[in-house]
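K.L.:
Scrolling down, you'll hit the structures one after another.
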Structure 1
Amino acid sequence: MTKPKIQIYTDGACSGNPGPGGYGIVLISGNYRKEVSQGFRKTTNNRMELLAVIIGLELLKIEGSDVTVYTDSKYVSEAINQNWIEKWQNKDFKKVKNPDLWIRFLKIYPRHDVKFVWVKGHADNKENNTCDRLAVESVKSNNLIIDEYFENEIDKN
């Protein structure tokens, strides 16, 4: 059986940083295409960029898929491509922002053969622009949910 080849395009948005935020995802496999988005009442742009990748990977039904993630976030792409994530993990994510999401990412990431590709945001990449539109629209929705980890951390400080 051939491994499914999947493209995941992701983007995050925030109105203020922190502020209301959201993510947009486009999943493509052959003729299959799915768009997903969600907004949060208070979060950060980097959290939304990373959460978009996590949700995109969590939506995949077949383990071992050949996945290419396209992101305009250097925070996300370089954390993987430059092996920052391994160093952070070895230090138990001490002094690393968004440890809850990085730990969640590490639970799903090994289930697939994932490659990260950085794309320039707000440029000529049609799918990245679609993700941006989805993310921005989700920030403006009436269905904003709570980013519990982030809001609890804010309350501690």
Structure 2
Amino acid sequence: MVGPNDGLLGADIDGTGMRIAIVCATFNFDIVDSLRRGAVRGLTARGVRDADIVTHWVPGAFELPVAAKALAATGRVDAVIALGAVIRGDTPHFEYVSGEAASGLQRAALDTGVHVAFGVLTVNTLEQALERCAETDNKGEEAAVGAIMTVQTLRTIKAG
């Protein structure tokens, strides 16, 4: 079976010397904390030092964009990884929160020029969320790898 990132196998993904911020939503804490652990695992496995990873917490996914933008604007990080979990319920709340989180995080990146990785689960059920924050298939780790790759690409572009 071919996965969405199989074209990256063997790619040189090296985060040595990068400084990465992780901003996490406390809502659905157990899920988000598993995503955070996956992100840290993905970063350190690719050369980012523990001392170069900073984590901040906000109440929910709706608050992620403002914190991500503030972190990016400091100039002290090369990328921000935003982690959260929005699980569909019986009301339209899901659409509002997930949509605003996604567009707000994109605006934060565009406004600051610092990559903001989207690691917010937007799922229909708790079971789907648990599948995506497991040890072997962790979307937080995927977001971390994507952050490193994007920083590498931006550095290449800037270097000319």
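K.L.:
Out of 1, 2, choose the structure whose coordinates give relative contact order in percent (Cα under 8 Å, 6 or more apart) equal to 30 when calculated.
P.N.:
2
K.L.:
Still on this structure, please answer the following. One of 1, 2 was used to compute helix-only ellipticity at 222 nm (-39500 (n - 2.57) for each DSSP H run of 4 or more, over all residues; to 500), and the answer was -11500. Which one was it? Walk me through the numbers on the way to the answer.
P.N.:
On the way: 1: -11500; 2: -15500.
Matching structure: 1.
K.L.:
Ranked by FRET efficiency 1/(1 + (r/R0)^6) of positions 107 and 139 (r between Cβ atoms, R0 = 25 Å, to 0.05), which of 1, 2 sits at the highest value?
P.N.:
Max of FRET efficiency 1/(1 + (r/R0)^6) of positions 107 and 139 (r between Cβ atoms, R0 = 25 Å, to 0.05): 2.
K.L.:
Tell me which structure, out of 1, 2, gives 2.2 once distance in nm of label points 7 Å out along Cα→Cβ at positions 51 and 75 is calculated. Let's see the in-between values first.
P.N.:
Values: 1: 1.2; 2: 2.2.
Structure 2 accounts for this read-out.
K.L.:
Work out volume of the Cα convex hull per residue in Å³, for residues 59-98 alone for each of structures 1, 2, then name the structure with the largest result.
P.N.:
1
Every number here is computed from the coordinates shown, using simple stated rules; none is lab data. Predicted model only: the values in this text are computed from it and were never measured. Cβ atoms are built from the backbone, for glycine too; each structure is taken alone.
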